[in-house]
1. To test your reading of the models, identify which of P, Q, R gives 1.7 for distance in nm of label points 7 Å out along Cα→Cβ at positions 15 and 31 when calculated.
2. Given structures P, Q, R, which gives the highest value for Kirkwood radius over Cα pairs in Å?
3. On distance in nm of label points 7 Å out along Cα→Cβ at positions 7 and 39, which of the structures labelled P, Q, R is highest?
4. Check the numbers for relative contact order in percent (Cα under 8 Å, 6 or more apart) across P, Q, R and tell me which is largest.
5. From which structure (P, Q, R) was helix-only ellipticity at 222 nm (-39500 (n - 2.57) for each DSSP H run of 4 or more, over all residues; to 500) calculated, if the value obtained is -2500?
Structure P
Amino acid sequence: MSAQTIVLRVKRNITTYFIMCESNDTILNLKKKLLDIITPSKNLKEIQLQIQKSSDKSFVVLEDDHKLDQMGILDDGIVYLVYLNNDGKFEVVNVPEYAQIQESK
């Protein structure tokens, strides 16, 4: 199967980044693209990407050598970005749920 161009949503707190990549890109390639746009600037060792399992809503760490398509990450997929804390541990995923906007009549 040939690679397809896909767009991913990378979420951290209240920020969402839209990243264009290839379906067979590695997580490492995705992280490198993110480093070009995130602020404050970080290095590869200071960021981690995770996905949410649909079965129990827990999060799974994506290893650098994993490929997007092999991990089931498709076009318009969501990946979560966390930073390394000063204590040497990665922060937990924290993306608030937004209430739907009520339409006025």
Structure Q
Amino acid sequence: MSRWRRARTAATLFRRRRPAEEVIEGPDPTRVALIAALATLPAVQRRSLVLHYLDFTVSEIADREAVPVNTVKSWLYRRAAVAAQLNPGWDSSRGGAP
């Protein structure tokens, strides 16, 4: 094979070669645990907890869900169940201190 053909073949292969695909890491184990813990809650409680985390007030959440304010407060109080799953040493009676 001539040098010219070898060079042409190498150039063709180089052009056809796809660039290396970017490696995307999977989700953080903490994120997976949070999603699993949130999945144990009913949808309305999960939604209220996420909205509260996004700085919605209790009254805004109550208006959005069309429920009384005290219902939202009880849903948010049940976030202790999620916290206990994420951190087994979590104690809600001591303000969340392990």
Structure R
Amino acid sequence: MTDAELDALEAAAKSATPGPWKAVGQCVADSDRYVLANCNTNFSKGQVVSNAAYIAAANPAAILELIAELRQARAIVEASYGMIKKAVDRAAAKEAVCQK
């Protein structure tokens, strides 16, 4: 996922109705029990209920937390890569000196 896609997902999560969200049968509702989404479709009732539970679980707070954790993990990987590259470069420089 690109930074632009993460930014768009973050903006969407921030503009959505805040949670918590709950699956209520075939619907997704906020904490005041206002229906946010009705998942009633041509799927089986079990599938519709599962879809509602999934949508409720992927609420804005959960998405924002995932985005923050992903960005933090990317920063750690980038910093680690930089440290490894420096160590490899130093080792290569030492080896070059030793071979002279």
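Any read-out appearing in this document is the output of simple, stated calculations on the displayed coordinates, not a laboratory observation. All values reported here derive from a predicted model rather than from experimental measurement. Cβ atoms are built from the backbone, for glycine too; each structure is taken alone.
1. Derived from P, not from the others.
2. Q
3. Q
4. That would be structure P.
5. Value -2500 for helix-only ellipticity at 222 nm (-39500 (n - 2.57) for each DSSP H run of 4 or more, over all residues; to 500) corresponds to P out of P, Q, R.
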